[in-house]
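S.K.: In the part that follows, the structures are each spelled out as structure tokens.
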Structure P
Amino acid sequence: MTTRRVNARIPGLFKHSVEERGRLVAESASLSDRARAFFARGGGIDVSSADSMSENVVATFGLPFSVATNFIVNQRDYLVPMAVEEPSVVAAASNAARMVRESGGFFAECDASIMTAQVQLDDVPDARSASALIEARRQELFSVGDRSIPKMVDRGFGCRDLAVRVLSEEHGVLVVDLFVDVGDAMGANCVDTVAEAVAPIVQSIVGGRIGLRILSNLPLRRRVRAVCRVDDSAIGGPEVADGIARASRFAELDVFRAVTHNKGFMNGVDAAAVALGQDWRSIEAGAHAFCAIDGRYKPLSTWKRVEHGLEGRCDFPLAVGSVGGSTTANDAVRTAFELVKVESARELAGVLACVGLASNLAALRALASEGIQKGHMKLHHRKVEAAAQRSREEVRSEPPRARAPQPEELTSNGAARTVTQ
């Protein structure tokens with residue numbers, strides 16, 4: 001059981017030095033000596049560790065490891081790790097979380113961790129009758145699938161349901177979707193294993209040729225929902241709240257705005273997902289596919305006016321894991337999990353959804369008041385100036401170079417004359 005001693009309210013954290021921030025965060029989250037040592041050495045991973053995680057490694061690529069403060073989710077404080085190069089993402093999420101905190105914080109719930117394993121078949125002789133034939137053998141398919149993932153079954157998880165969809169009667173194309181409870185894992189390897197195990201049985205039932213056997217990154221039975229309220233007084237007044245609600249309605253009506261609205265939402269989700277070693281590419285693919293599942297691309301979140309404030313809501317599929325993958329292979333990820341202190345994949349999904357709402361609220365508030373550029377460009381200019389300063393220091397530290405001889409300093413055969421400077 002994770003120790004939950006956390007205080008997510010750390011006013012003025014950005015004003016401290018990097019070293020002091022690490023100390024304050026470690027104290028607020030009651031971090032272990034190992035996590036404190038990670039902060040003390042500046043984080044990151046060594047090349048040896050990186051080489052065990054990927055192919056053709058030649059170096060490591062760093063991102064800032066930051067902490068978003070002020071989050072309350074389901075009446076618990078959370079410090080949220082974020083790995084992102086854009087400074088306004090962390091600042092915005094923390095600021096919005098502070099506003100929501102004044103109204104009681106965020107509330108989230110998540111479905112069971114049901115992932116979808118797909119088995120594709122082509123050239124099925126009688127695709128129309130295939131569904132009934134497969135349904136009649138569902139328990140056999142579940143047994144075969146469960147036997148392929150014994151450790152998962154031992155923990156109380158495994159195959160739960162299936163569905164058959166005919167995609168083309170003309171070409172005999174159908175897909176069997178098997179729904180597998182993967183517990184606290186993201187579940188990709190698990191459901192891939194199930195798909196490969198049951199495919200020959202499905203083929204023996206209906207004929208045809210086996211095609212793909214793999215997970216779907218659209219886990220419709222693994223959705224997360226989050227909600228929050230924020231008072232007019234916290235957001236900047238009734239006019240700002242009205243502007244946020246109007247901006248949200250704009251995203252519901254216009255696909256071009258919806259894409260940018262959703263990008264602002266996913267800014268927070270992705271940054272936290274990267275820090276926590278999640279497959280953020282899968283998260284992005286599933287979220288955006290869900291937005292368009294009805295044939296029209298829609299916003300991930302909505303903001304409506306309520307008495308004396310705003311209510312924000314989101315509902316989307318989110319597959320994350322609190323065990324397996326890089327959660328143990330990467331010291332940065334281990335530290336991130338110690339920081340956020342979630343006890344299950346479902347709890348993690350709820351936190352990430354709330355970070356998305358916070359990021360979205362911050363962006364809409366800026367757009368509805370002073371405009372997005374004021375705060376964003378202030379932080380951007382700070383980053384640009386820091387880069388320019390580093391360049392100037394590098395130039396000053398370079399050894400003097402030998403001056404190339406000018407044309408008038410060369411002899412007729414191209415040799416350099418001795419020139420007095």
Structure Q
Amino acid sequence: MDKLIIEGAHKLQGEVRISGAKNAALPLIAATLLTPGWHVIHNVPDLRDTRTILALLETLGAEWKKEGTTLLINTDSLNKFEASYDLVKTMRASILVLGPLLARLGKARVSLPGGCAIGARPIDFHLQGLNNMGANLALEDGYVEASVVTRLMGGTVYFDIPSVTGTENILMAAVLAKGETVIKNAAREPEVTNLVDMLTSMGARIKGRDSDRLIIRGVKSLKPAVVTTIPDRIETGTYLIAVGTAGGEANVTHCNPAHLPALLEKLRASGLSIKESGDSILVSRQARVQSIDIKTQPYPGFPTDLQAQLMSLMSLANGLSVVSETIFENRFMHVAELKRMGAEIKINGNSAIIKGIEQLKGARVMATDLRASASLVVAGLAARGVTEISRIYHLERGYEDMVGKLQALGAKVHKEKE
């Protein structure tokens with residue numbers, strides 16, 4: 001197992017290129033299960049999570065090869081319908097194969113998912129939606145067992161709270177269902193739109209792109225996809241925040257500024273210079289940042305996946321800030337580790353009150369989940385002294401070559417064996 005060693009208090013300078021979005025690539029890969037043929041997905045990041053879902057597809061009978069950042073997947077020989085615990089336990093997004101398997105094969109057996117310990121994230125939304133479409137569902141020995149007599153039927157699916165993976169699973173199931181499916185209070189994240197565009201290019205009939213009401217008219221068959229994964233908005237935000245925390249100036253390229261409206265507004269309010277130009281963002285910090293308050297919300301609100309990183313920035317801000325988490329109930333596990341570095345943070349229910357200090361100090365800390373690990377990297381880049389971050393396998397689930405990208409910005413960072 002590796003750990004990350006950071007010698008902090010060095011300003012960042014240069015350029016960093018953003019990879020394809022993990023949270024977009026995973027449903028795009030799952031969607032290839034819907035129809036036979038060779039599918040082409042461009043701009044796919046090389047991550048633990050993308051490797052995991054490809055291994056899962058292999059167990060179902062698919063084959064794949066990668067040429068640079070382009071992924072080619074052949075689903076002609078799909079011959080199994082079970083996603084085993086051994087693979088699903090490491091990544092919650094594995095549940096995304098449930099909808100397409102059921103739509104194409106009429107049956108699926110998928111282990112209840114694992115992943116980061118940031119909250120319950122139940123799959124009730126997925127199951128209720130599929131039940132509304134005529135699926136027979138049962139939970140047996142830790143597996144979701146789903147089947148349909150002939151073909152899924154169109155229905156109305158309402159989410160009490162917008163669910164990204166729930167919306168994606170129902171979308172993939174609905175495109176081959178008989179009749180019309182309406183998803184109400186659907187998630188509006190750019191990753192969902194990326195999937196809608198892929199399915200539409202395959203021949204699906206979907207109305208309501210970018211809205212919280214999706215109408216899907218099922219078709220009998222689809223054609224293989226050619227699609228490009230959108231840039232990773234969470235990776236983009238992480239590097240913007242890192243520069244704001246450590247200081248300096250960097251050009252973040254191959255990103256989509258339109259996918260980060262809430263973050264860019266908040267960073268500007270903190271005093272950072274943010275200049276958008278096409279597919280790049282120039283960020284710089286010349287003085288101490290000012291405190292701001294944030295409240296995580298579904299898109300286009302402030303992303304929960306950037307909450308931990310923003311808290312590292314606020315740990316060094318001038319004044320008192322409040323960070324409220326409304327999406328996941330257990331997403332403050334990084335607070336104890338930041339406090340080891342000198343941060344002054346108090347938890348009050350689903351809010352964290354941060355009193356900014358002048359300087360963080362390096363310490364030995366432990367990553368507890370994907371985005372918490374990113375927040376510790378951000379804090380370590382600004383801290384005086386050396387920070388050691390253990391359990392960085394979390395980090396490698398969602399950030400492609402973070403060490404190399406940070407080194408290119410002048411950061412003193414490297415990996416060592418535990």
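S.K.: With helix-only ellipticity at 222 nm (-39500 (n - 2.57) for each DSSP H run of 4 or more, over all residues; to 500) derived from the coordinates and found to be -15000, which of P, Q does the value describe?
M.R.: Details: P: -15000; Q: -9000.
For helix-only ellipticity at 222 nm (-39500 (n - 2.57) for each DSSP H run of 4 or more, over all residues; to 500), the value -15000 is produced by structure P.
S.K.: Computing semi-axes √(5λ) of the Cα gyration tensor in Å, for residues 85-324 alone gives 41, 20, 14 for which of P, Q?
M.R.: On the way: P: 41, 20, 14; Q: 38, 20, 15.
Value 41, 20, 14 for semi-axes √(5λ) of the Cα gyration tensor in Å, for residues 85-324 alone corresponds to P out of P, Q.
S.K.: Using percent of Cα pairs over 35 Å apart for the comparison, can you identify which of P, Q gives the largest number? Before the final figure, lay out the partial values.
M.R.: Details: P: 41; Q: 27.
Answer by largest value of percent of Cα pairs over 35 Å apart: P.
Just so you know, all these numbers are worked out from the coordinates, no wet-lab data involved. A quick note: this is a predicted structure, and the numbers were derived from the prediction, not measured.
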